[in-house]
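So, here's a batch of structures to check.
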Structure P
Amino acid sequence: MSESQQHAMDAETTADCIQLIDMALAEDIGAANLKDGRDCTTDSIVPGSVTASAAFVSRASGVVCGVEVAKLVIDRHALTLKLDCHLNDGDRVEPGQTIAVISGPAAEILVLERTCLNFMCRLSGISSFARQYTDEIRGTNACVLDTRKTTPGWRRLEKYAVACGGGQNHRMGLYDAVMIKDNHLAFRRSQAENKSLTIPNAIKVVRDWINENAQTLPNGSETVLQLEVDNLDQLEIALETSVDIVLLDNMSNDQLRSAVALRNERAPKVLLEASGGVNLSTIAGIAATGVERISVGALTHSATNFDIGLDWTID
């Protein structure tokens, strides 16, 4: 994905974002709109007739995300304000670089400042973190994927930020793909007479279920079927089934290389995903094993806020 490519939120992400914006504003001014809310400080010392401009300025190096959210804030709550965007979501940014300039009634800028900054700082932190990971594996055949380890209510927005940073999105939720994990297998094993057939039986049951329910599934008969394994014996069994992706959980690089060799020999169309123990110091070695996918929960659950300030200028 080109770093200069402009990103846009889809309709579902936009809808989630609008709800979050309204809640964020209500937290600050006691209402989800400027008319009914109150900013005691601004109301007391800033005349409504004063206009101003202020710049969202980066204090660090990274990748911008949240400009589209700032546009939504203004479009929904302050049409008298204008946002002049110097950068788009997904663009690299350096310290001191202007991301966007907001202008119009000074009181409205002050009321909405923190709402805009909170979104931009959080999302830019994720996109910048994702870019660090993708930079580490540049030139390999692997991609970096996020997980469901997201802030409740923020999932689509945080996954949007991952994409802005060059990462890819895993399944959005439990509803759009199948992932048979260790606890699912543990349940199946507890019910099985022949425990050695747990994996192939589980895959068959799920594949039949996908085909039977294709018309009601978001991705129809193309719904991904993924299985988590934690050893090579399980992988060998899985490669004899109709699984699409196998997640290799907490395997060493030597095990991952063996897994790739086994997959190449037995079922070359099956994708392999490494997970567990992935950080910025280990991801390059993991990618070098030949796996196609590396999932990293830290992209969303451990990203820190990016430093962006609002530099003020009175007209």
Structure Q
Amino acid sequence: MENYTVCQLQKDMRYEGFLLVRSADKRKDVKGNDYVDMNLTDRTGEINCKIWNWDPLEEVPETGSAVKVRGTIQEYNGRLQLRVEKWRKSTPEDPVDMSQLVPCAPRKPEDMLKEIRDTVASFTSENLRRLTEGMLETAGGNLNWFPAAQRMHHAERSGLLHHTSDMLRLAKAMLEVYPWLNRDLLLAGVIIHDLGKIDELKSDQAGNVTDYTRDGQLLGHLVRGITNLNRVADRLGIHGESVVLLEHMLLSHHGESEYGSPKAPMFPEAEALHWLDMMDARMNTMKGVEDKTPDGAFSEKIFSLDRRVYHPKYTDDAE
């Protein structure tokens, strides 16, 4: 049986191979029989799976573990689903390549982190440099592998660094067009705007997010980011305008109350940060959907975009 990736799967195909467990829950069908609902992934995508007639005494596959599954690809409510006929846990003897199972950022984390640290070192504002360095120190080693989301944009190992470093490149291009923006303030806002996600999400080092933390449920990364910034500012003895401006950028970068920001951006660098964040998130989502959609076809409806996405052929040859 050919070894397909998740993004290559189509209805009625047979599949056998190793996948990573993103989530697994035991449930009951309408007749009261146990079954397991799983989401399995490789680095190209994710697919929902069902294991019917589950033995209630058997343990559910562990999140973050690799399993070998065999079954048929079906379609349910417009989405592909794997009906599992046989499965087992992977063993150390199995030829499992975790780099093929875990979605990862396209660049090495150490390279992205160096790009960020080099940017901070170039700041002319000592207060903004020290505050940004302090926030990176608070993030710690988790930043090397932490994802940027559970299921939406940059939901991958080192996704937070990927999102931040791409936004930095966008911001530097924007500064060429709008040189009157405060460079250090805008770039500091980019670097620290999502660091609160490390407190918001429960993730293993494979970048697999299983849930939100208590802080994530009760506060979210906007509020937690501000409290972390306040701790850093107090420790460094920095107070005044620069701290308040960064606080507002953290609070307003989602743009609208509908998306979690109680204040809209109220100065140019805050407005710029909002659109940089929006653009990078949406383009990353578009790229991920396009990678999973055949040329000339439409995707299923994408929740975060509230639309379907078309994958252009980019040629008239096939017309």
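The value 17.0 for mean count of other Cβ atoms within 10 Å over residues 145-152 was derived from one model only; which of P, Q is it?
On the way: P: 17.0; Q: 20.9.
Source structure for this number: P.
Looking across P, Q, the calculation of Rg/Rh (Cα atoms, Kirkwood Rh) that yields 1.08 traces back to P.
Comparing distance in nm of label points 7 Å out along Cα→Cβ at positions 137 and 177 across structures P, Q, the highest value is found for Q. Highest-scoring entry among P, Q, by distance in nm of label points 7 Å out along Cα→Cβ at positions 73 and 289, is P. When distance in nm of label points 7 Å out along Cα→Cβ at positions 65 and 249 is computed across structures P, Q, the figure 2.6 traces back to P.
Looking at structures P, Q, which one was relative contact order in percent (Cα under 8 Å, 6 or more apart) calculated from, given that it came out as 21?
Working: P: 21; Q: 13.
Derived from P, not from the others.
Of the structures labelled P, Q, which one yields 16.5 when mean count of other Cβ atoms within 10 Å over residues 201-208 is computed from its coordinates? Kindly include the intermediate steps, with their values, before the conclusion.
Numbers: P: 16.5; Q: 19.4.
It must be structure P, since only it matches.
Coordinate-derived values only; no laboratory data. Note that the structure is a prediction, hence the values are computed from the model and not measured. Cβ atoms are built from the backbone, for glycine too; each structure is taken alone.
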